[in-house]
Structure formats: structure tokens, C-alpha cells
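Only the coordinates and a few stated rules stand behind these numbers; no lab work does. Everything numeric here is computed off the predicted structure, so don't read it as measured data. Cβ atoms are built from the backbone, for glycine too; each structure is taken alone.
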Structure P
Amino acid sequence: MQVSRRVLLGGAAAAAAFGVSGLARAAVKQAADLPKIALPPAITAAERLERLAKARALMQQAGIGAIIVESGPSLDYFTGVQWWRSERLTGAVIPAQGDPIIVTPFFERPSVSESLSVPAEVRTWNEDEEPLKLVADFLRERGAANAPVGFEETNRFFILDRLQQQLPGVRIVSANPVVRGCRMIKSPAELALMHAAADIMAASLRYAGERTRAGMVPADVDAMIAAAHKRFGSAYDGGLILIGESSAYPHGSHKPQVVKRGEVVLMDCTSSVHGYQADITRTFVFGGNANAEQRKVWDQVHRGQQIAMAAAKVGAPAGSVDDAVRRTYESWGYGPGYKLPGTSHRTGHGIGMEVHEPVNLVHGETTPLAPGMCFSNEPGIYIPGKFGVRIEDCFHITEAGPKFFTQPPPSIDRPFD
């Protein structure tokens, strides 16, 4: 599930910066004593070269002369350049033949070049110059000006608009066959990083969940999770801590929330290792004495995860996973469809360098599942005015079928096992 992304401090700094109560301060400090978790190496330059080779092959198959990728995860994916988006263009032009170029402001060249890990010429522009002229000139040089130019799906409109001014008549097409064709299929190195991120996320949720106390507020629980992440060595990207009725609303409520005995506590958080994400949710009843309705819904969501895994077969349309879960939920009286009480969101989303990536496990999605694809599995059930339950673990598709990065907990009485 998507969460608000933010960076939190660990240890005593977290308690000071976010007003953590005395109920959580000891647990925040004690996280410094947790054992370290070994991390896999980051993606190598050699792997990025393989990605560029695959991108060129896909461009040639699709009849695309070049693709344009601006700052963001895809730029990092292909070139190693880690940069933010602003009104000043920094991006890559990757041709179907030969090495790419990086286009960036003149004064940013030293900083941008630091993370560049593939052979690429860095072409710079000054503040009174048009960066899209550099792109147009390069396309002409490579003989790609008369071929379709692929745009990465998150590129902003001003790039398209100003390229058309510099290269009248240019034909713009979607770069999805290339970018999605590469990024959706994870390599063994990518899967190892996602596995490490998932292990750390699960361990951090366990640490905080087992130390949650009556009277705590969401910031207390969040600080304990952040402190564990700091010790484990991953980046904590933030999370949702939903207590009581707030858990009935997938992205929560701004109403005050306090942990009380017998109340549902839902923790949905993300973390990353060398840029690769984990997204895990755990739901438990504080005090351990779940009532009959809480226990029933938790068991149903747990069953929903199993149904999703059984449906996630190689070659099956991604949307069929959501359909399988929803059919069962409707037979239990939820819905129909995305109506409440029931599951108002998709069963899962793609995940990798971003918490949410194409494609989704949602009704109507026809993309066939293939080995190397990665998804969340989170068929939550929400009862407005009462509570909600979401259990979320991510998985990847193998030739033999789907495989979890982390195993879902077995029962509401053992929510972190």
C-alpha cells in the first residue's frame, strides 16, 4: 500500500525530533543494540551495461530510434545517475545504436558525473540555452531524428513540448515497451536487494510491534520502526500507523489515535536497500485478546493472500489475481467489487526501485505474469466505522510460480512470526 514517504531519524534523535513520548524512548534507544543485518552489494556497472544492451534490442524490435528518460528511478536504473527533478532538465537520451548521452546544466556536471556508471558523454547547457536543442542535435547525429522517439511514461510535458519546437515533426511514442520491458523483470541481484529490504522491514515491524504499549500514539510506534532501520542499515521511507477505527480507512485518518487494549493496530511501512524497496503491513490487536469479529476478518485476509498466490501463475493476466480474491470475498458477503465493507483497493502493485511500479494486480489488467516480476500481496478488508485488517507481503514470480520475500504471519495471535 502506498504510504507517505519521509526520512526519519533513528535513536535518541528520533525521540527528540518527533516528540516521542517516554513510553517509546527506551525502545528507541535500545534499538542500537540490535544485531546488524548483512546487505547485498549495490547494482554493478556491468549489470547496467546489460540493461542498456537489452534496451537497445527492445528499441530495435519496436522500431524506436531512441528513448528519453529524465531524472528519477529509470535514469538511475540505466545509467546510475541519481538526481532529482526540477525545472532544469537532467536526463538521458538512449539511442538504439551506440552509447547514451546525459544532458544536464553546466554547473551540475561534476555532481551528476559522480554517480554515472556507464559510458556516456555528458552534454551541458547554460542557463540562457535550450537543453532540448542538445537532445535534438544528438538525435540528428545518430540518425534517429526521423524515427519514433520513445518517452518514458513519467516524463513531464515541457520536455515533449520543447523537443517538438526543436525538432518539428518528431514522432513521439511510448517508451513502455523498452522501459517496462527492462524494469519489470528483476535480475537475481535486484531480487537479492529486495529480499534484504524485506527482511529488514519485517524485523523492524516485529521490533516495534512487540514493544507497543498502551497510551502510545502513532509517532511512538513510527520512531521505534525508524530506530530499528537505522541500526539495520537500510533507508526507512516512512509508514502508516493506524489505530482503532483509523485502520478501517486504507490511508488512515487525521483524528487522534492512542493504543488501547483490544484495539487494532495496523503498521504499513516501506524501506529500501541500495534503492530497492520493501512494502510490508502487519495488523494485530493490542493486548492479544482479539474479539470474534477481529479474528474472523484477520483470518479472511490471511486466506485472501493465499488465494492471490494460488492465482499468480506464469502467463496468467495480472488482473486475474485480483479477480480470484474478489470472487471469494464476495462469496463471504463483502463488496461487490470494490465497495465497502470489503476491499476498496487493488490486491497488489508492482514494486522494485519504486514502491509502486507497473503493473498492478487489479481488475482488467491484461499483462501476463512472467518470471522476475515483483508485486505486493495485500487484499485488506475494511469495515467503515469499526476497523480494518491488512496483511501485506511482497513476492516475485519464478518459473515454478510465485515466491514470497517474507512469509505472512500464521495467525492473529502470532502477528510477527
Structure Q
Amino acid sequence: MVAKDKKRAAASQSLAINGAEAVAYAMRQAEPDVVAAYPITPQTLIIEKFSEYVADGLVRTEFVEVESEHAAMSACIGAAVAGGRAATATAGPGLALMFEMLSVASGMRLPVVLHLATRAFSAPLSILCDHSDLMAMREQGWIIMCGANPQEAYDQAVLAHRIAEHPDVMLPFTNALDGFGVTHVVERVDVLPDDAVREFVGEYQPEHYALKPGVTQTFGAWAHRDYYFELRAQTAEAFRNALPVSEQALAEFREISGRRLSILEPYRLEDAELALVFLGSADGAVKAAVDAARDEGVRAGALRVRLYRPFPVRAVAEALSGVEAVGTLDRALAIGSPGNGLFLDVAASIATRRGRPAMKSFVYGLGGRDPAKEHFDAAIEQLADPERREGVPGMTAYLGLRDGGNE
């Protein structure tokens, strides 16, 4: 770390704030040209706090209060087409209402940033957390990072524009933070100085935008069968570029913050025979279960995936290379699918590897049910038993279900 960066890291300020406020703080520092949003629990705190910054004159952002989430994403797309930095936030059903516009943003290569407070889909009605919304958007061409706590929610909010606006990427970005479990939890968050964030994020200077002087350009044109295929392939190529760009941004962020963030966060995997793979705020409970298993002589470990899209296939395969059995922990149920979302991603990552481990799919925490250490104790117990560790395709083991779950 160079001297200037050490000085900046030392100048960081510690605040006791919740994850939603942490995201709003980072949004103020990045200062988007346009933020368009509609309130929905548990996201509302983000936009409420950011609107205070706007009202107090602490940020020059044009804040647009729209009539729906569909309108919010549409406004952000329009702002990005015009050449502006754009951001929004939503949760669960709000994302569902945006859905038509998600592929528009990625297909037009617009680096819109979305802060997603993950929330269950209805019915029955739930305003609490699971990953149904996150899994619904995983194939829409959005970069996705998943944080585990308010500090990571802040850090990823700082990283978002830097990655999305990279000239080799130019794709929209989702900063996923678990509803209530991150958005409403108050913890110490170390925030960087405003000037350090603004220098890190940089000015948004797109090469192509609709209001570029002296240039006529078309966005979202009719492609029919002549060029649609090729254009989608180009988007996929840019998506592949997002992996090394994300790794580089994480490394550079460490230089200004002193915090080591990686696309994958392994825990006690060095000699592990069993591994749990997961996303988001279950981090503490999963690690506690791993530690308890270790105390009992079971060589367990865990792998938290931060960069969920593009999925780091090779890195996941390498991280799990010495493991005999893998349990994936999904917080969303893919009804009728041969596997839940994270399970299928991990299975595809290790499918061609010789001696690949046994795999089992677990689902936990639907509708906001708190992830408990005991749930993950049960998962490790099943993985440790050779007769119970191999999952049946299409069959999910439920953790924490009232009737005791299934195997």
C-alpha cells in the first residue's frame, strides 16, 4: 500500500449505521447524476436517507420520485442513454415490476446501478428476506455482488459504478444486500473520505451516448433476426470481461480501504473434506456451524460467493478441488427445476472435474426465517454421512422446516 493510500485508509471514519444507510452514504459519495426510485420495504430506508442528502444540498443528484419501479428503471435507462450516471434501489415485488426493463438495460450496455434489498416473492405475502428476487434476475445480464453485512453493503456500493462503467464492461450492476438482515442491522461501518471515493469511482465518461455533440446514435433499435443474435453474443462477451475487471477493482479497493475483498470468501477450506457454499448474510451462522464441526473432528469448511454474476466457474472449481462432499445453501426454491439456483451453478462449475465431490442441495430461510447455526449443523451432519450426502436430482433437503425437513 503506497503512503498516500495508507493515509486515506487511516482517515476513514467509523459510523454506527445500518446497511441501508451505509448504501445511501456511498451513493452520496459517488454522486450519480440521476436517482429514480419508488419506496418498498425493506429497501425504503436507502432512498429515504438518500433523499435527505438531496434535500439538504449535500449531493447534486437529480432525484426523481416516480410512480412505480418500472418507471424507476425506465428513468434510469433514459438517464444513462443521455450520458448520465444513474442508480436506483428496490426489493422483491419491486424488482418484479422492473423486470421488463432489466434486459433493456443490459442489452443497451447501460451501467445502471441497482441496490437490491432481497425480499421474498408473494404469495403468501412476506416482506422479509429470501433470495427469490435475486435468483429471478440472475440471467438478465446484470453483474451481481452479494454482501454479508453493512460494511460490505457500503464497500460494494462504492465498487459498483467503478466496475459497471469500465469501458470493457459497460453493463448494469446489482449490489445485493439481504433485507432486514443487512438493511436494518446497525453495525460499525468504516466509511472512506468523500474525495477518496470520488477519485476511486471517477467521472463517468461514456464513449457513446445520445446527447453526444455532433454525433447521431441509436439506442435500443429494432434488430429483427439480422443482428439480434450477434448483439446478444456481444453482451455475453462483455459479461465475461466483468470477471477480471471485478477482481482488479477489488484489489484496488483494498489499497484505499485496507479491507481485503475477494470474488470468493473461503473459510477453513484448506484441508476441508466437506464444504457449504452460500450467498449473503448467513455468513456468521455458517461459520459457527463449521467451527462446531471442527471441534467435533469433522473437517468442514465454507465458501461464500461474493461475485454471483458472472459466476466465477474456475475459481469455484479450484476452491472446492480437495473436497469430498459439497452442500449448496440456497435461500430460494426453484420449483420444478432439477436444482436450485446456486446448486446448479456449482454443479456446472465442477461437472467436468475428475473425482468431483458428492453434492447435495439445501434450502433454508425462506420468507425471512432466520438462518440458525442449528440449520447448518444439520447440513454438515448430512454431508458427513456417506449414505446421506449424495442428493437425488430434483430433490431438495429443507433446513429449518417445521416438520423437520427432508433428505
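Some notes on this structure:
- Calculated for structures P, Q, Cα Rg over 2.2 N^0.38 Å, for residues 110-157 alone is largest in P.
- Computed 36, 25, 19 for Cα extents along the principal axes in Å, for residues 46-117 alone - originating structure among P, Q: P
- Highest-scoring label, criterion being mean count of other Cβ atoms within 10 Å over residues 166-173, among P, Q: Q
- Read-out distance in nm of label points 7 Å out along Cα→Cβ at positions 222 and 382, computed value 1.8, structure in P, Q: P
- With distance in nm of label points 7 Å out along Cα→Cβ at positions 358 and 374 derived as 2.5, matching label from P, Q: Q
- Distance in nm of label points 7 Å out along Cα→Cβ at positions 310 and 366 from the coordinates reads 3.3; which among P, Q: Q
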